[in-house]
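So, here come the structures, one by one.
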Structure 1
Amino acid sequence: MIKSAGELVAEAKKQCRLLSAQEAAAIAGGSDEVVVIDVREPGEAAEGKLSGSVNIPRGVLEMKIEKTVPVESTPVLVHCAKGGRAALSACALKAMGYTNVSVIDAAFEDIAKAFK
């Protein structure tokens, strides 16, 4: 049986620490060590980006993350446009050995408001 993208995302979210936009903003604002990763495509990120976030598209995350986050225990907050790609990305990072990854499970517009 083929799983839909929605099913894959739902399974991924069950395996992740999910944060609201407000929770994530409080965590990011409270530490200089937190890395915010935007897994949207470059065109999406060009339309609006969180200050201090790093854009690494979902399709190349595994190949590029080590340059941005070389230490597996670094707090990482992952976001996308609505939370689906972020959840899949968080699962991939967890599989790579990262131990402190959370998903900002919100629409980008809400994330941007919370991070102002």
Structure 2
Amino acid sequence: MALATSNIYGRITISDDAVAMVAAHAASECYGVAELISNRFSDIIADLFNKKKYGKGIRVITSDNRIYLSVYVTIKQDINVDAVTESLRRAVAYSVESFTGMRVKSVDINIVGYRI
């Protein structure tokens, strides 16, 4: 699905892939995040053929103009996990909210592993 809103300038539609790209960029810039991990089979196939998947590690669900995000990451070892997850949650929510102009209802952080 896609996000849709309207204002005095007309109707605006933002695809889920665009939201995923913004969220992935914000997540990859956070301190302590080693890598975004893909959770879809199509991302794994794209990796095999050296294709760049920009929304890797992000799952976007939109319902009633609310955005629900799931982020799949590996984090660096010997870093406070709670601090990294809270920072990641806030950074992703802020980036997506400023990009779309809509509220992010939830950001679920899934830590898949640790990297030395």
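With mean count of other Cβ atoms within 10 Å over residues 9-16 derived from the coordinates and found to be 11.4, which of 1, 2 does the value describe?
This value belongs to structure 2.
Of the structures labelled 1, 2, which one yields 15.1 when mean count of other Cβ atoms within 10 Å over residues 73-80 is computed from its coordinates?
The value was obtained from structure 2.
Out of 1, 2, choose the structure whose coordinates give distance in nm of label points 7 Å out along Cα→Cβ at positions 81 and 105 equal to 2.1 when calculated. The partial results should precede the final answer.
Values: 1: 2.1; 2: 2.7.
It must be structure 1, since only it matches.
With distance in nm of label points 7 Å out along Cα→Cβ at positions 57 and 89 computed per structure, which member of 1, 2 shows the largest figure?
Top value of distance in nm of label points 7 Å out along Cα→Cβ at positions 57 and 89 goes to structure 2.
For structures 1, 2, calculate Rg/Rh (Cα atoms, Kirkwood Rh) and state which one comes out highest.
The structure with the largest value is 2.
Using relative contact order in percent (Cα under 8 Å, 6 or more apart) as the calculated read-out, with 29 as its value, let me know the right label among 1, 2.
Details: 1: 34; 2: 29.
Structure of origin is 2.
Here, each number is a calculation from the coordinates, and none is a lab measurement. The model shown is predicted, which means the values in this text are computed figures rather than measured ones. Cβ atoms are built from the backbone, for glycine too; each structure is taken alone.
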